[in-house]
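Structures given as structure tokens follow.
Just so you know, all these numbers are worked out from the coordinates, no wet-lab data involved. Fair warning: this is a prediction, and the values are worked out from it, not measured in the lab. Cβ atoms are built from the backbone, for glycine too; each structure is taken alone.
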Structure I
């Protein structure tokens, strides 16, 4: 769970609400936050977390995020469903898109209760549709958006091995 570099310290009422929600779960939680964990056996807290590496770990089942652009694309790449807690800017739009495409859920962290948050977390983790939808979106994203240097290298190798005449349109003659 992270808000990227956007929010360093959460207001105490939100921190306590999140802790209450996490305590209702039978899941381990890794949380980027500037507090000491109230339950280190289940909730690991740290001031810094390698977000992309964590999202790429096979045991990561959910990403709780403010739904900024970078985190959203990292979650998409690694096929990790998202619980969006937007704060400002494009995060509202991003989180609405996640909701509509059923890649996760969205909540207002100021008004959602600990029970609401715990329920949403359980819904995303245990209802397979979010993982399936995110996996499908991730596969599509990976196929459509390749690394430009790798794509260029592939086509250079391809043309050197097979020639490129067959790729030219007869209409160009």
Structure II
């Protein structure tokens, strides 16, 4: 009986650690990489592509209406968007946000966009929550999550929350 328990526990640990290793070996888009394409529906049902924003500096912002930290961070993103949307950078002309929501219900998502006063045009969602294929493409496990990309679609920075977003944009202002 004791041997059976040891074998069972050892088998579990081997399987568990193999699963962790496999997950850790999934490559995340890194700084310098081209951001993978995102094409999803906006609140009116039109498909919007990330690549349609080439030429601009873009914050890819993964969030959800049910995510409290996301809703708090929306205040910072809104402020920075309003401050820098018409600026010229050494990495692009103008600044915008491409908001990718992990919501399930359109009405709740649209209400959050309105209530948080997210005035940029690029809001998308596939209503699959954590089952969205975009999670595997960008390989993230938490919200909020974001990446800053340049005019060519290359990742310039990741994880820009609070004052870090404004600092990164200020660093790239054209002189």
> Taking Cα Rg over 2.2 N^0.38 Å for each of I, II, which is largest?
Replying inline: I
> Given a computed value of 2.3 for distance in nm of label points 7 Å out along Cα→Cβ at positions 54 and 158, which structure among I, II does it belong to?
Replying inline: II
> I, II: which one has relative contact order in percent (Cα under 8 Å, 6 or more apart), as calculated, at 30?
Replying inline: II
> If helix-only ellipticity at 222 nm (-39500 (n - 2.57) for each DSSP H run of 4 or more, over all residues; to 500) is computed to be -14500, which of I, II is the source?
Replying inline: I
>> Matching task: -0.59, -0.74, -0.88, -1.01 is the computed value of log10 I(q)/I(0) by the Debye sum over Cα atoms at q = 0.16, 0.18, 0.20, 0.22 Å⁻¹, for residues 38-101 alone. Pick the structure from I, II.
In response: II
